[in-house]
1. When relative contact order in percent (Cα under 8 Å, 6 or more apart) is calculated for each of the structures I, II, which structure yields the highest value?
2. Assign the value 1.00, calculated as FRET efficiency 1/(1 + (r/R0)^6) of positions 28 and 108 (r between Cβ atoms, R0 = 41 Å, to 0.05), to the correct structure from I, II.
3. For mean count of other Cβ atoms within 10 Å over residues 92-99, the calculated result is 20.6, so let me know which of I, II that is.
4. Here distance in nm of label points 7 Å out along Cα→Cβ at positions 124 and 148 has been calculated and equals 1.4, so which of I, II was it run on?
Structure I
Amino acid sequence: MDKLFDLTGKVALVTGGSRGLGYQMVKAFAERGADVIIASRKLDACEVVAEEVRALGRKALAVSVHAGKWDEIDRLIETAYAEFGKVDILVNNAGMSPAVPSHEMPENLFDSVMNLNFKGPFRLASQIGHRMSEGEGGVIINISSSGSLKPLPAVVPYSGAKAALNAMSVSMAAEYGPKVRVNTIVAGPFLTDIAKAWTEEARQKQPNMLGRAGNPEEIVTAALYLASPASSFTTGAMIRVDGGHQ
């Protein structure tokens, strides 16, 4: 194994880790030696992924959590530290992006979108980032969206929340550095579960420079770079993994 991507002895926590991009990152971290905490709403789905991690010879912990609620996030943090004593890599990946015309957006859905995409990640990153800065350091990766750079109609709260996440990464990189590195992956369209609702044309072709959506495993290289010593001089950065979104 290339020492730049060796995560042996590290503990990674991934929200939304039971499927899609989160699942790919969980597997990639475990394959390179990390123990992993898989967190999402559905415990049974987390347990399935945890068994895959254990089959690789790594430790795994499945935790049911609503990643937009601070009391549940605090419980997740306490559970993680009680089990492993530390978190070296945090990936804020959980999110949702319902398409609703802005003038029809109900307040409760607006709040849900903001909570899951910004309020929750803020709480998780701030609490774990502080612990990292008081300890041996660590890495935080926030998963954003190309919609934060080129907002699309009918997803204004989502685009705004992800734009806030981009700004949060830069601010926290300054606040918790130099021991904690905080970066953003700006993800474009990927063929995850969300793509099942797309038209067949959208699944086959996208208006980006590569002309297609990404396969979920194509997030792995950027995630490994930011999670590992390979990016030791990279913080407060945004890495676009979006096929050249225009």
Structure II
Amino acid sequence: MNPAEYQAMYRVEDTLWWYQGMRRISSVLIGDRMTPGSRILDAGCGTGGNLAWIDGDTPRLGKHRTGFGVDLSEKAMGFCQARNLERVAQASVCDLPFASESFDGLLSFDVIYHLGVTSDLAALREAARVLRPGGWALIRVPAFDALLSAHDAAVHTRERYRLASLKERVSAAGLVIERATYANTLLFPIAAISRMIRRPSHEPGEPSSDVRPASGTAQAIGSLALRLEALALERASLPFGLSAIVLATRPREVPR
């Protein structure tokens, strides 16, 4: 990502409706898999907000679990240190610095689509390698190449996925898909129009992303939309959205 994006993320990651809402959705999809004593890897932890969430106690996820994080960016490591997160390492998600079968669960939130990830399949195979047999992985990526915009230029997007293509690559890595859905559905029409208007520009200067503080009205509307989606996802998957998400598990033998 552009270096300035890490500062922008760190500033809003604990409070912005999008981050809060996506954690709520993730909680629904993970269900009761974060059992006491679980070791969870955040593969591409960024500035550490989700890693702090893993370590924290929440009614749905319970407590007594241990989070680990990796990120390729030195800036990201600096922000993790500012959060006093100790179990973090600067490394590529394509070459995780952990022994095989080290983790009970793994999160990969908006990571494998980056230009800096040389191969999404290699990253997914590494995820499978470090999971214990029966361990789970929650993989989230942005959806639909038609929505490429200035935001994607700022965060160095290689591609946006359809759910079918994400499922195909997760399966090719040797993981068994348990659940697949889109998310960010209710706000999709507004966001889609905005994204298509803000196409990547060839003008000089660094593009800026959509990561910024929201007005009170936007915060309330976004929070309500994702809260409703979380409730809906307890019963069914969503047919389209700005994000594609797969929950998968590692079988006893992973293809190499």
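The numbers here are math on the coordinates, done by the rules we state, and not lab data. As the structure is a computational prediction, the values presented were derived from the model and not from experiment. Cβ atoms are built from the backbone, for glycine too; each structure is taken alone.
1. On the way: I: 19; II: 24.
If we compare relative contact order in percent (Cα under 8 Å, 6 or more apart) over I, II, the biggest value is for II.
2. Details: I: 0.70; II: 1.00.
Source structure for this number: II.
3. Source structure: I.
4. On the way: I: 1.4; II: 2.0.
Computed on structure I.
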